[in-house]
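Peer 1: Okay, got some structures for you below.
Readers should treat all values here as calculations from the given coordinates under stated rules, not as data from a laboratory. This structure is a prediction, so every number in the text was calculated from the model and none was measured. Cβ atoms are built from the backbone, for glycine too; each structure is taken alone.
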Structure P
Amino acid sequence: MAQYLFPPAVPAALRVVGETALFPVRRVYCVGRNYRAHSREMIQRQAAQLDITDDKVGAPPFFFQKPAYGAVTDSRTVPYPPKTQRLEHELEMVVALGDGAAVFGCALGVDLTRRDLQDQAKAQRRPWDAAKAFDASAPCGALARGLPPKETRLELRVNGAVRQSCVLADMIYGVPEILDHLSREVELCPGDVIFTGTPSGVGPLAPGDAVACRAVDVDGGEALPACEFVVK
């Protein structure tokens, strides 16, 4: 048995609905610009800086990573991160992979982003790591086994006001396509989770803001467990 110089970190884990065992998080991948409206809103925001005229909606999906320790579940509070004046929310469906890298289940998640740092990185043609990778940067609700229907509606509210809303069918690339493209770049393994992209309406968060994410089916029932937290 291997010996370590100090105790290894406790792995990040997500709760699973109706089960006592936790889902261990190995890696966190994110899909960039997988909703047309969000792709265009971000391009318009950066067009002057980057001299972009094409929204590139037809391009293959691209991926970036967040740290596994950023994935927190059932956290009532999320700390406002340092070195930013513009923390923004990005509502997403999160896909978790189990045995054989098959889909184990899904959850609601928020890709928290230090947008001012991301804008600076883009302008300087630098990586986004500082914008995306920080403590509690990927809060998630509990996992539910399987995939929800494409008609499922996702919604994010801040202090009771709707900020983001979409149906899963709005995604440019569905889950099978995302997994196909990502598996060409890396070996997908049990414990990997993928944030599948955010719709339009991303916006700022301030200390004290209450964030509530919901997923409802066509009959108005809960399709995925809620993800709720307060920014501190």
Structure Q
Amino acid sequence: MVSVIRRMNVLKRKLYSIRHGPGAAQLPPEIARLHFEFPMTRSLAELGPRKFWRHYLPQLKYHNPSVPMILNRFPDTPEQPKPALLSIYLRTPSTPTTSTTPSRKASQPQQIADLKSATDGSSPAPAPLQDETVVTIDATHLKAKAILKELLVKTGATPAPGPTAQELAEKAELDALEAQSEVDRQVQIKFREQQKLEKAALDKVKREAAEMKAAAKEM
């Protein structure tokens, strides 16, 4: 039961960080989709794109569930290095929105509608539709926060609503539980170390007693 409660607290903390992290922003309706691609390599140059993908992109997706966000990772070759690119697809303001106009999702090319994230480089950034423009951010050598800042500026995103009083209270409770867990963990570590010392001392006494007994028999 304790482990279940502990897992629930971990999930609550992760959910809070997604809701109210640095990437918690609402994109304007002109944003059609995002496409982010970077190599699979773990080089230092890719730490920024990797952190942006792992930490900030989920926060953006949480607050913009209707905006497709496609990830394309590809094997990197040192001979022909490819940049990390974040493509922002924006609808033009003149896009008709009357009820007699077919839905944009239904009229867009099938290859865009079927575009999925990939880890083998098979989902490159598609060409924009007729009513779209593309803004690209070269994220190759940028830190995660710099990538996020450029994205927010270029899209005109607005900050998501801050935490409610109830969420703040829950966060404070989670922080207190985590602090207490760390205290308990240190107590357990010291307890186990003390047990090891006591066992080592007892084993030493037993060995010495056995040696004395063996020596007495030989006399």
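Peer 1: Here distance in nm of label points 7 Å out along Cα→Cβ at positions 69 and 133 was calculated and came to 1.2; which of the structures P, Q was it taken from?
Peer 2: The correct label is P.
Peer 1: Given that helix-only ellipticity at 222 nm (-39500 (n - 2.57) for each DSSP H run of 4 or more, over all residues; to 500), derived from a single structure, equals -15500, which label among P, Q identifies that structure?
Peer 2: Computing helix-only ellipticity at 222 nm (-39500 (n - 2.57) for each DSSP H run of 4 or more, over all residues; to 500) on every structure in P, Q gives -15500 only for Q.
Peer 1: Given 1.00 as the derived value for FRET efficiency 1/(1 + (r/R0)^6) of positions 141 and 165 (r between Cβ atoms, R0 = 41 Å, to 0.05), which of the supplied structures P, Q does it correspond to?
Peer 2: It was calculated from structure P.
Peer 1: Matching task: 17.2, 56 is the computed value of Rg and Dmax of the Cα atoms in Å. Pick the structure from P, Q. Intermediate results must be reported in sequence, preceding the final value.
Peer 2: Details: P: 17.2, 56; Q: 28.2, 111.
Comparing all candidates, it corresponds to P.
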